[in-house]
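Student: Okay, got some structures for you below.
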Structure I
Amino acid sequence: MKKHSDNIGSTIKDLRKKKGLTLKELSLSTNFSVGFLSQLERGMTSIAIDSLEILAHSLDVELSYFFKTVTNEKKNSLIVRSYNRDTIAITDKIIQHNLSSDITKFEIYPRLIDIMPFSNNGNNELQLYSHEGEEFIFILEGILTLVVDEEEYELYPGDSATFNSSTLHNWKNATNNVTRLICVHNPNPFKEN
């Protein structure tokens with residue numbers, strides 16, 4: 001069984017070093033800036049699934065390498081119990097919980113996401129990204145700052161947003177409290193044909 005680091009950024013850094021690549025070399029093979037890759041490895045920014053897939057290809061691993069393997073028992077169940085969710089630390093600031101018992105089976109990819117409070121340390125500029133598909137988010141608690149096509153929105157508990165993911169977008173928690181939301185992507189990047 002493969003050993004995973006505490007978050008995806010650390011895992012990327014470990015893989016890059018094992019391959020003997022510098023940040024600049026990884027930047028050239030992915031077209032991501034050295035600054036973005038550095039922030040990602042240090043857990044200071046998040047990454048879209050499509051962008052993570054580009055990194056996985058450059059590092060010679062499958063996208064699923066970055067996520068826990070779901071047991072067959074979970075895959076055969078319709079229900080995901082709150083105490084039995086797969087949890088992945090995307091960065092030090094973002095924790096994702098899979099809400100599907102089998103993320104390879106369905107067209108949609110539902111997640112519960114916790115975004116830790118904003119920090120004034122380091123570069124706080126939000127990097128916008130785009131990827132294929134559509135996205136739905138629903139705020140459960142806290143306040144989310146959503147940026148879509150350079151327009152900024154504040155979303156509060158009970159608010160939701162649906163948008164085309166090919167539009168430049170990102171989000172952040174600019175408060176002192178945890179923000180929790182449900183996010184659903186379509187298409188599901190993990191769906192097996």
Structure II
Amino acid sequence: MASGAGSNFEALVRACRQGPLAATVELLVVNRMDCGARGRAERLGVPIQLLDHQLYPSRDDLDRALIAAFQAQGVDLVVMAGWMRIVTPVLIGAFPQRLVNIHPSLLPSFRGLDAVGQALAAGVSLSGCTAHLVAAEVDAGPILVQAAVPVLAVDTRASLAARIQVQEHRILPLAVALAAARLGTSGIEGQQR
């Protein structure tokens with residue numbers, strides 16, 4: 001699931017295709033026709049489905065459509081790779097312990113929107129990213145992997161976000177493998193599944 005540029009989506013596809021992640025990306029769901037992830041999916045040959053959140057009367061209705069899309073593709077694990085919508089217990093319940101999110105902060109610090117801006121405003125010297133299982137409370141599910149990134153005195157939102165994103169690309173495939181291992185499949189090539 002993606003709403004933005006799609007660099008985490010592409011990093012995940014590459015980890016599946018070039019190793020070390022023993023998985024396939026079956027479907028990309030986007031909620032905006034103009035999001036960059038769509039172009040990446042087209043270039044990478046990954047099926048795309050648009051579920052425009054504005055066309056659904058409620059979050060629950062959107063989540064039911066997401067569930068139907070994932071079930072139609074036989075999806076085992078769902079990754080929110082820059083999905084800028086809050087999901088409901090409807091989706092969480094359909095994929096218990098199988099819904100992974102990537103967030104640009106060292107949770108539990110700086111939950112929600114503009115985590116990078118929150119970190120800069122707080123004057124912290126260390127920021128980073130967290131991949132976690134999704135729970136009903138925003139950015140509060142069990143942590144799978146974190147990576148720290150120093151905050152430099154000269155950092156802007158853009159410069160810090162760029163360095164955090166490098167780490168997101170590194171930890172997201174690992175988080176997917178760890179989530180798969182919790183389900184009884186390793187997700188890492190060469191390990192027993």
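Throughout, read-outs are computed from the coordinates displayed, never taken from laboratory work. These numbers were taken from a predicted model, which means no experiment stands behind them. Cβ atoms are built from the backbone, for glycine too; each structure is taken alone.
Student: From which structure (I, II) was mean count of other Cβ atoms within 10 Å over residues 79-86 calculated, if the value obtained is 20.9?
Tutor: Values: I: 12.1; II: 20.9.
Going label by label, the one that fits is II.
Student: Mean count of other Cβ atoms within 10 Å over residues 23-30 computed as 19.9: which structure among I, II? Write out the running numbers ahead of the final one.
Tutor: On the way: I: 15.2; II: 19.9.
Label of the originating structure: II.
Student: Given 0.95 as the derived value for FRET efficiency 1/(1 + (r/R0)^6) of positions 55 and 111 (r between Cβ atoms, R0 = 30 Å, to 0.05), which of the supplied structures I, II does it correspond to?
Tutor: Values: I: 0.95; II: 0.60.
It must be structure I, since only it matches.
Student: If helix-only ellipticity at 222 nm (-39500 (n - 2.57) for each DSSP H run of 4 or more, over all residues; to 500) computes to -6000, which of I, II did it come from? Provide the component values of the computation, followed by the final result.
Tutor: Values: I: -6000; II: -12000.
Source structure: I.
Student: Another one. For distance in nm of label points 7 Å out along Cα→Cβ at positions 7 and 183, which of I, II scores largest?
Tutor: Details: I: 1.3; II: 2.7.
Answer by largest value of distance in nm of label points 7 Å out along Cα→Cβ at positions 7 and 183: II.
Student: If you don't mind, another one. If you rank structures I, II by distance in nm of label points 7 Å out along Cα→Cβ at positions 135 and 151, which sits at the top with the largest value? Walk me through the numbers on the way to the answer.
Tutor: Numbers: I: 1.6; II: 2.4.
Result for distance in nm of label points 7 Å out along Cα→Cβ at positions 135 and 151 over I, II: largest is II.
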